[in-house]
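Just so you know, all these numbers are worked out from the coordinates, no wet-lab data involved. Predicted model only: the values in this text are computed from it and were never measured. Cβ atoms are built from the backbone, for glycine too; each structure is taken alone.
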Structure I
Amino acid sequence: MCQYQDEVPRLGVKPYKHGTEAAHGIAWLGEATAFPQPVGLACTWDTELLRQVGEAIGTEARGFFRRDPGKNGLTLWAPTVDMERDPRWGRNEEAYGEDPVLAGKLTAALAQGIQGDHPFYLRAVASLKHFIGNNNEVDRGECSVSIDPRNMREYYLKAFEIPFKEGGAQSMMTAYNSVNGVPANLNPQVNDVVKREWGMNGFVVSDAGDVLGTVKDHKYLDHYKDAVAQSIKSGIDSITDDHPISKQAIRDALADGTLTENDLDIALRNTFRVRMRLGEFDPADRNPYASIGEDVILSDAHRQVSLEAARKNVVLLKNADDALPLNAARASKVAVVGPLADIVYRDWYSGTLPYTVTPLEAIRGKLSAAGGEALYASGNDCVKLTANGKFVMTRPDGKLAAAADSADSAETFELTDWGWRAHTIVAGSTGKYVTTADDVHVTADSEEIFGWFTKEALLIDRLAEGKLDVAAWNNARIGIGEGGLLTVDPERAEERSSLGSPEERAAAAQAAVQVTATAFDTVSVEDGIEEAVSAARSADAAIVFVGNHPLVNGKET
């Protein structure tokens, strides 16, 4: 009944995992073909292209399954069908926009591609998410969204109806939020609309931690046994949650009659019906997808589909004075500016990229081949920091300390401002991001901005000209500890987002009396805007790369 289904040797049933992330390519399992983010795929308006993208994703899922069937499942947690009405949601790049018909048609095509065209066997399984009304990140696990009947039927449900009816999607994930006061995993529309009215005969999964969350977060129910029982009766066929607690809760519910064996039979039939269509219990020669091997991963054909999707996802809003197309004859010297000009970022559901090409690298390559030149300016300020009369330096172990007597020994930091206090800082000597370690020290040793809790995102308040107050990702102020070490001050941490792991909490408690709160003074090394303006003035044309970072802005910071 849980995400990782146990084996039953006496019946010949193997262990099976529900859930592989695949928003725009197989994620977290190793190098795989990456496609544009879903919001970019939506900009193509091309259902056949989306079918091809889905086919590539489903085929590579089979390749990973062949590599390790115990670890790499064939039920994919994609696509995201949520309606994106609120532009403030920091994860809008994960779905297909705010139009239910466009989102529905494109996700239907993607689901068809993932699952294949055989009348019985499935290449892989598409799981539509998150049903329903999911469009905020902060408090998503405890909030309730209010949706009137007409908007529910004509807008929110419509986006899901199309990929079920036209795309034949075989799975769905419920949302974290409540809808009109009822947690989504208890939403009667799962059974009444999705399964009965639309005829979806696959299975429904809960989002991670949300079944037990009806007790812990929503506080809608008082006991875990009631949470699992009501969720299963409401249409949840596979529980994505703490396995030991969930299984014990199911046993408790069975013991007191809150849940019956027939309730479990209904859910298990739904999951095993899909497992049978994946060919798990049949000879391989019956299943046309069983012969797919690892060689399909990163195949040339999939790379071509990715390239076509990348080309088609670009949207030209305006071409004033025929500024485009650019070529070396019209612009032999081009200024490439902006904080996104020479970097490739990953989002939460990006796959492991086999290689990257930044905009600057691509433009420079094109221009140099034609005898042209590309100038570059990030637009970011570079500064040195001082505190308590000492300059901040990077120690050999990567820790930052206010311990240098002169600017010559000080670290130079490049600051990227993402808005709403959020910044990322790169240390010039290491080329790595400043982050907070588990022992509450501040280090300059992170290779990239990544992680569910993005510890490379620092919160900066500009107190006065050249003076900064800096806090860690959880709003814990950074001060000076023993030996001048930059250290997180737990006394300034917000209670609801305090340092998470037991090791972090223990270290924070020990550091509480050692940290001296301080503001940092800055010494300007480079004015980013002035550098960008200078580059643009000396060039024939300027190309500006700006935007947000999905992991920094994703939690609505």
Structure II
Amino acid sequence: AILPGAGAGVGSNCWALSGAKTTSGRPILAGDPHLGVRNPSIWYEIGLEGGGYKLVGFSLPGIPAIILGHNDRIAWSLTYAYADTMDLFVERADPRDPRRYEYKGGFETATFAHEEIAVKGRPDPVIVDVAITRHGPIVTSTLKGQAAQLALRWTALDPGHIVDWIFGVARARSWSDFHAAAASFEGAAVSTCYADVDGHIGYQLVGRLPARPGDGSMPVPGWTGEYDWTGLVQAEANPNALDPPGGVVENSNDRPSKDPRSAGYAGEWDPGFRGAYLTQRLGARATWDLAATRVLQTDFTSTPAARFREVILAASPRTDLQRRAQQMVRDWNGALGAESAGAAIYESWLVHMLDRTFRDKLGDTLYTSWLDNGRSTFALYELVQRPDDLWFAALGDPTVRGRDALSALALGDAVTELGRRFGADPSAWRWGDAHTITFAHPLGIGPLALLLSVGPLKRPGDENSVNKETFALSKPYAVITHPSERMIADLSDLDASLSVTPIGESGQPFSPHHADQTPLWAAGEYKPMRFSRDRLGKVEGTLVFRPR
């Protein structure tokens, strides 16, 4: 994948503002990919010059290219696109020969990939022979409790040209170059935001998407041929926009098209809380500069909190302590600051309200699996508008009926939890005491953690704030995904651009640059992202590679 660490809870923001929306009269582009917490950092911030290239930005170690950044003409960032690029096909094996699979009334012999996997502590490798049908590898053995023969059809399993896209973007001089490079991108899907020194801004969904019958949302019969892919959608069909009338492009992992016929429609897109908040904020302000952009990129307002706050206030507390906690939520301004007691009560209530509403109906296994897929909070957000819905019942207690009754129980659960963890005085509870981030080093075990790991740090926000710091709802409240870097490119003066990473540039724990950016990142501050050689300042050192 182009973004290693892209899994549950990941996301990103990117936006670009036209010169009509900035004090300089030139575009500003901002981006911050939200990826899994790791140490060393996933990113290596570099300047790349030579062979016709001159650009700065963020690379992945081992790749001699920049994934997001800017050259002297254009700037770009990206977010993970949750477009549906895979399908599961139910295959029928020949009962007389399990190597063969039914297709259109006949049988075809599968090919096999022979894998030898070395396992620590075992003298011999584990042998795995993977059957591959016309629809892809059989993945049933990886799915617990699954008996059906399921083949995975996925664009990423075909030869791709992502590297061609990376270098095409690095060489791009204009929107037309940037747009043309997208045709090379196969095997994944990302949303990109674009700005250039000529004043243009744009959005482009990048990645070849499957041309399929149906919407791909459920496993389909593989033996009929009815649901076979007919190829890939042409890159030109992907949603894109150049210089929209409002002077803003924005994406926060949300669906780029509302048209069900669009190539950018099918997928498990973000529910849209961050996107809606950014769209509102970006549109409401007439002009932007770097300072205002910094504030927005580190904003820890969580849109769902306003609606959920009213549900907490509608509950009838059962104890004085619960009534005090409810009053603190009433007095709370709704911001998820690390020092906020109201935020701590709200987040704990949300975890317990989800549990009270869904666990007894779904069962422990299904509930836990569903809880962390990014849609559970949105489901509750929609459901609380129907206070008498049947979901708001305690299956083991027929006297508990309705949203407000469950909300009162969840408030009681939250007060009990926070009191146990942080003491009996609610005014001393702090969201940041529960919501912490630790950059654990792979070798930071036992006492070595004090030397090698970074943190814990108290953090604001949650999964639905622009400053997205997600915790697993099934294992609250430690941060598991975070802004893995922040970048703001000023197209009026590229040397004025800003960036920061959560820890540091060096992967060596005892280097002065291993975690020197952590105080900046934690405080919502930035460092200069210099572009011109004469603006770099003092050169600390030079590393030269010479062939033998």
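Kindly point out which one of I, II the value 39, 17, 14 was derived from, the read-out being Cα extents along the principal axes in Å, for residues 250-297 alone.
This value belongs to structure II.
For FRET efficiency 1/(1 + (r/R0)^6) of positions 410 and 474 (r between Cβ atoms, R0 = 30 Å, to 0.05), the calculated result is 0.65, so let me know which of I, II that is.
Working: I: 0.65; II: 1.00.
The structure behind it is I.
If you work out mean count of other Cβ atoms within 10 Å over residues 26-33 for I, II, which one comes out largest?
II
One of I, II was used to compute distance in nm of label points 7 Å out along Cα→Cβ at positions 98 and 434, and the result was 3.6. Which label is that?
I
Can you rank I, II by relative contact order in percent (Cα under 8 Å, 6 or more apart) and just name the one with the largest value?
II
So if we calculate mean count of other Cβ atoms within 10 Å over residues 10-17 for every structure here (I, II), which label has the highest result?
Max of mean count of other Cβ atoms within 10 Å over residues 10-17: II.
One of I, II was used to compute Rg/Rh (Cα atoms, Kirkwood Rh), for residues 338-441 alone, and the answer was 1.01. Which one was it?
Numbers: I: 1.05; II: 1.01.
Computed on structure II.
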